[in-house]
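Next up: some structures, all given as structure tokens.
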Structure 1
């Protein structure tokens with residue numbers, strides 16, 4: 001049996017990231033609402049992907065990679081953070097981004113430029129076509145003597161998911177130091193890897209805590225997360241363990257990356273009560289669903305942890321509708 005500390009890992013994340021109670025929101029809703037500030041991971045504008053990249057880029061370095069490929073939407077926070085981490089490590093980054101949404105040089109695309117990443121837009125709705133483009137360039141670069149390394153969408157692999165197994169070990173350790181046990185942990189689900197890591201990390205380090213994931217895209221996340229958890233269990237040599245799956249609620253609205261009025265209201269509420277910025281694509285939607293469930297009486301117990309997984313660059317690219 002292995003632990004997350006048995007795997008090669010680069011010290012990219014500046015941590016532990018803060019975890020603390022949100023006094024004004026807690027007073028408004030009559031629960032102890034805590035936040036884990038993984039928007040403060042210390043690279044780029046911060047965000048959850050840095051924890052995954054610690055493991056993925058360690059593997060890339062071990063394989064001798066000198067160029068890293070990844071993909072996402074035009075305003076992908078994962079792509080930006082991959083470029084930021086690679087810049088730190090002296091590695092070239094090529095971003096294959098879907099030519100959908102905001103493609104002007106603002107938001108995360110401006111940051112990609114500042115980081116020196118090569119951006120290649122792919123005019124398609126299919127990630128199969130994106131990965132085919134990656135494979136063709138990878139083969140060309142290999143013939144030229146380079147060693148490319150490909151990171152899938154969101155860094156959501158079994159290895160990448162270990163980043164949030166480690167992240168939850170950190171979070172629940174902080175809770176223990178505060179004398180708090182969380183009844184619920186809430187996270188956003190965009191490609192599945194963070195949710196898988198949170199789920200497995202909760203199983204290992206706080207098994208009485210229930211995990212709620214808010215999905216912001218219409219994908220079969222029940223199966224995606226289950227497969228990633230199973231893959232992470234294999235890496236940890238813990239096959240056969242029964243891990244309670246997260247409850248997944250969908251909050252997609254008009255579509256992926258398109259905020260609705262309720263999302264604007266949630267982003268404003270966090271900003272105006274606690275001085276914290278949420279992004280309109282991921283954490284804002286997750287927080288909007290979280291507030292709705294609070295009002296409905298969904299949560300039992302007193303202590304709730306909300307994982308802020310970053311994404312602030314999206315605030316400077318996407319127009320927020322009136323709340």
Structure 2
């Protein structure tokens with residue numbers, strides 16, 4: 001029999017909207033998985049870590065932490081077939097930073113729509129400036145680059161999703177080398193301001209690429225994930241590169257799980273980030289049919305011995321574990337109240 005852990009970023013509704021969202025959500029299988037449990041706990045976000053709770057949980061589960069911080073860069077590089085050749089490496093995302101009325105905000109990188117050839121052109125333009133500053137820059141894909149900056153090893157960075165929708169004044173890199181980061185950022189911003197890629201994006205009324213975001217720093221020796229079968233659905237490209245499988249059909253995947261598996265499913269995250277709660281309910285309803293119901297059926301018929309759910313919003317994480325014996329607790333009413 002197999003065991004499955006479902007990591008569902010943003011599947012825990014934020015407290016101010018949770019009562020209405022729970023009333024709107026029709027998900028009896030999810031309710032059963034959350035109500036008839038052998039263990040359950042809610043963990044507040046660790047304010048010392050500039051990452052979302054599920055990111056911290058995942059980094060710990062995969063053995064990709066340094067000084068308690070998510071350190072995904074080395075493993076992500078290997079997922080792209082790149083070998084970190086010593087030193088400290090960061091994941092770098094090209095992003096759009098917009099000026100709100102009183103502060104700076106980052107646009108959702110998932111909605112940037114940066115084509116491969118345009119990303120390559122911006123990368124090629126930026127690389128000489130990065131190298132002149134004494135660093136190395138490697139290309140992964142349109143949204144994922146890698147920066148070697150050994151002297152930035154102590155830089156305190158935030159994950160893009162943690163900074164998303166927030167005042168960036170509070171989320172910019174901190175530490176002794178923060179000024180060096182800002183200098184390089186300013187040089188590249190000036191370079192990209194007049195770049196043909198951005199001129200064409202402006203003409204198409206698309207957000208310009210006007211900044212880069214470093215995070216997930218790891219020493220070159222780090223990056224071997226814990227021995228777990230990892231699956232990824234609707235996640236960032238770098239996480240898909242770490243996965244053993246990227247299922248195209250969740251229902252089929254859920255019905256044929258073989259061996260202990262950790263599935264990260266990010267389907268709800270873009271809707272929560274955009275505060276599109278109608279879209280959030282719709283995608284959670286889809287997951288009920290495609291994921292929760294098949295997994296519950298596999299648990300009841302003995303194909304799966306245990307299910308752990310890890311649901312989160314930016315301020316907390318809910319862990320719930322169930323098994324066939326727990327599902328026999330008929331006196332426990334099936335409810336989604338755990339989401340409140």
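One table, with the values for the structure above:
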quantity: helix-only ellipticity at 222 nm (-39500 (n - 2.57) for each DSSP H run of 4 or more, over all residues; to 500) from the coordinates reads -13500; which among 1, 2; calculated: 1
quantity: Structures 1, 2, by distance in nm of label points 7 Å out along Cα→Cβ at positions 262 and 310: label with the highest value; calculated: 1
quantity: Source structure (of 1, 2) for distance in nm of label points 7 Å out along Cα→Cβ at positions 190 and 230, computed value 3.9; calculated: 2
quantity: If FRET efficiency 1/(1 + (r/R0)^6) of positions 198 and 286 (r between Cβ atoms, R0 = 25 Å, to 0.05) is computed and equals 0.10, the structure in 1, 2; calculated: 2
quantity: Comparison of 1, 2 by Rg/Rh (Cα atoms, Kirkwood Rh) - largest value held by; calculated: 2
quantity: Answer label among 1, 2 for the case where relative contact order in percent (Cα under 8 Å, 6 or more apart), calculated from the coordinates, equals 38; calculated: 2
quantity: Identity of the structure behind 10, 29, 32, 22, 8, 0 (criterion: P(r) over Cα pairs in 10 Å bins from 0, in percent, for residues 142-269 alone, calculated), options 1, 2; calculated: 2
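Where a number appears in this text, it was derived from the coordinates with a stated rule and is not lab data. Keep in mind the model is a prediction, meaning the values are calculated, not measured. Cβ atoms are built from the backbone, for glycine too; each structure is taken alone.
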